[in-house]
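Participant: Each structure below is given as structure tokens.
Every read-out reported here was derived from the displayed coordinates using simple, explicitly stated rules and does not represent laboratory data. The model shown is predicted, which means the values in this text are computed figures rather than measured ones. Cβ atoms are built from the backbone, for glycine too; each structure is taken alone.
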Structure P
Amino acid sequence: MRTQVGIVGAGPAGLMLSHLLHLGGVESVIVENRSREYVERRVRAGVLEQGTVDLLVATGVGQRLKRQGLVHHGIELCFARRRHRINFDELTNGRTITIYGQNEVVKDLTDSRLASGGQIFFEASNVRVWDFDGPRPRITFVQGDKEHEIVCDFIAGCDGFHGVCRKSIPQGALTIYEQTYPFAWLGILARTPPSANEIIYCHHERGFALHSMRSPELSRLYLQCAPDEDLANWPDERIWEELKARSQTDETWELRPGPILQKGITEMRSFVAEPMRYGSLFLAGDAAHIVPATGAKGLNLAMADVAVLARAFNEYYRTGRHDLLDRYSEVCLRRVWKVQRFSWWMTSMLHRFDSDTAFDRRRRLAELEYVVSSRAASQALAENYVGFPFE
């Protein structure tokens, strides 16, 4: 099989890249090791930056997003038994965020690619990438009992942190920057209306808590926990009790418990691989970088990557110029490190660390007070949270 761009991974990054290439008249084929049902059901991120929403709508895959997405004009910070709203409208000239699950984005993009004749090989096993340091890159895989080979001009590694693409780059060719945080998140999906109209970030002496949502009927909530936490120690009743304790304020507010549909532990880490290209292999999304979930940036950063990469590929096939391809890693990494800084800052400000001294605890509260009392500090948070325009 022959195509122009071979894409490994049918998550948001791989699907959006294929969609953007199709709009530019460039052929691509996607290879995914999971089933279509799996990738469309897995619950991941759900906060879309303004730039991500604009990209989906502008490229014709935002119809359902516009109908069902929950537009939020701010977030709340809760600490010292008080809640403080960060007003995005006022601080960012009307830019917002939209709550719309990553799995829904995947559904929309998959439907669009298949409807327009795009090729996606789901349930591909033994996926390998070859010869990406030469003129004839290849992707090989097995589907069912048949072996397949895709010969292409370029390979886009959109296969996530644990995928094969980054691991196939020769040792020593990448510089790895990594930080692991000494805590994790216990996340639940509950069939209950959200307890607030906007996302609430809670800093508490017992640990961080987050109140979010996926729809008017589904709540997504998190509790800071140990990295090696055993879910068996967290029956539903304990989860709701802890969420209530970490979210209580002196104001009238009521947590809405409900049936818990899913539970899971999310590790907290920062990771960057530089450069995001080796030969004809380009890394995008989680294959190249991971951010702690506190800043709600993972999916959005992946979309920013592929917007840059698609423009570079389209320019190459239209004019033969490769200067945008040569600058891909440089351009993306500028945004990546800004996002890493913001995600680290949000994580450090809102969580409790076992190594904290009394000084650390008081300093953190003072920082939170400064953020909510200073327009400049609130604006910095708001601008980063809604996201800067895509380059």
Structure Q
Amino acid sequence: MENVFDVLKERGLIAQTTHEDEIRELLGKEKISFYIGFDPTADSLHVGHFLQMVVMRHMQNHGHRPIALVGGGTGHIGDPTGRTDMRQMMTTETIEHNCECFKKQLGSIVDFSDGKAIMVNNADWLLKLNYVDFIRDIGSCFSVNQMLTAECFKQRLEKGLSFLEFNYMLMQSYDFLMLARNYDCKMQLGGDDQWSNILGGIDLNRRKDRRQVYGMTFTLLTNSEGKKMGKTAKGAVWLDPAKTSPYEFYQYWRNVDDADVVKCMKLLTFVPMDEIREYEKLEGSALNEVKSRLAYEVTALVHGEEEAQKADAAAKSVFGGAGSDANMPTAELSAAELGDGMPVLDLLSRVGFIPSKGEGRRLIQQNGLSINDEKVADIGLSVTEDFFKNGGLIAKKGKKSFLKIVLK
């Protein structure tokens, strides 16, 4: 079997390694346990986490055992990495609820059956610690001067870094020590922004147990301009279908820029590289086929084949001009609310299709808003029951966003 290190490298997933040659040799000759941490800062994972889940699946496909570490303990503090302000403090109940949500979502990509992967909660050891003992035993292994040079702290030092958050590196490093001791975990993986924290854990294992462990980071999910992907006008692109519907999720990937589609195909799907290399030869409108493939593959991984097929059918229906597919994203409006008529901006704002009436006016002025395939030219247009005669009103903004509104 090919070495998973080569697979990850060929697909552009690896950013940094602590000992590249040793790691490649280790992954080729042994079946190791490795871990990736997920702090429960929300009740759903998002597309940034999805890339990490894909890496776990690649590793698992090659016989290695993933340890998904949920941060029931570190979630009480919050990782300062990439933050310009302090995270909101969460209650224990919220943290526990979020951890439970993560378990289901991780299971859609990673196989937890028969011990092929395990899920561990760092609350099991962090919440039982005696503070003085921890500081004496673990804190003595860390240099404050060295910690202050870490990228995860640099940008926060300008606006103020709390002592609470300063503890985070110690706690994440302690996680690696506990996982190495209890589960023979030999490697920590994470996004490239976790490099400093990973190095802390490797050094702690060396100091406390004289154990050699390893670290590897993978590419952050960014577009061709270097900006993080996974954000829309509504906010993050979530894996929970109640927060981002399978159709919206599909559309996000269908609408990536031409410059990013092949890269995303490499990073986020399991499409063979031979096929992807053929896609690299395409340009212009021919890339639409690749975007549809990307959207389908990623949606199927997260939401299942059935939801991916529905989203694909809905998209093809609308872009093909039919505009009335049963799988189209839909909102309801009561006949009582509509009354004898409702201003178009009020209606579209009510169902959440436009974020504000000001944005709606801008769309109309730029010829970017349509109702039932007719451009809206009048800001004061009144929408009446006649607009719903064909089973629902179809609102469309720009070329790619649409909604079916039905009367109930």
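Participant: A value of 19.9 was computed for mean projected area of the Cα convex hull in nm²; which of P, Q is the source structure? Kindly include the intermediate steps, with their values, before the conclusion.
Facilitator: Numbers: P: 19.9; Q: 23.0.
Label of the originating structure: P.
Participant: If we compute relative contact order in percent (Cα under 8 Å, 6 or more apart) for structures P, Q, which one ends up with the highest value? Each step should come with its number before you reach the end.
Facilitator: Details: P: 21; Q: 14.
Of structures P, Q, the maximum of relative contact order in percent (Cα under 8 Å, 6 or more apart) occurs in P.
Participant: The value 4.1 for distance in nm of label points 7 Å out along Cα→Cβ at positions 130 and 210 was derived from one model only; which of P, Q is it? Working shown, then result.
Facilitator: Values: P: 4.1; Q: 2.7.
The read-out was computed on structure P.
Participant: Supply the structure label, taken from P, Q, corresponding to helix-only ellipticity at 222 nm (-39500 (n - 2.57) for each DSSP H run of 4 or more, over all residues; to 500) with the calculated value -11500.
Facilitator: P
Participant: Determine which structure produced the value 4.0 for distance in nm of label points 7 Å out along Cα→Cβ at positions 162 and 186, calculated from the coordinates; the candidates are P, Q. Don't skip to the answer; put the middle values down first.
Facilitator: Numbers: P: 2.2; Q: 4.0.
The value was obtained from structure Q.
Participant: One of P, Q was used to calculate distance in nm of label points 7 Å out along Cα→Cβ at positions 98 and 178, giving 3.6; which? Please report the intermediate quantities before stating the final value.
Facilitator: Numbers: P: 3.6; Q: 1.7.
This figure was derived from P.
Participant: Tell me which of P, Q gives 56, 31, 21 when you compute Cα extents along the principal axes in Å, for residues 218-305 alone.
Facilitator: Working: P: 56, 31, 21; Q: 37, 31, 28.
Among P, Q, the structure yielding 56, 31, 21 for Cα extents along the principal axes in Å, for residues 218-305 alone is P.
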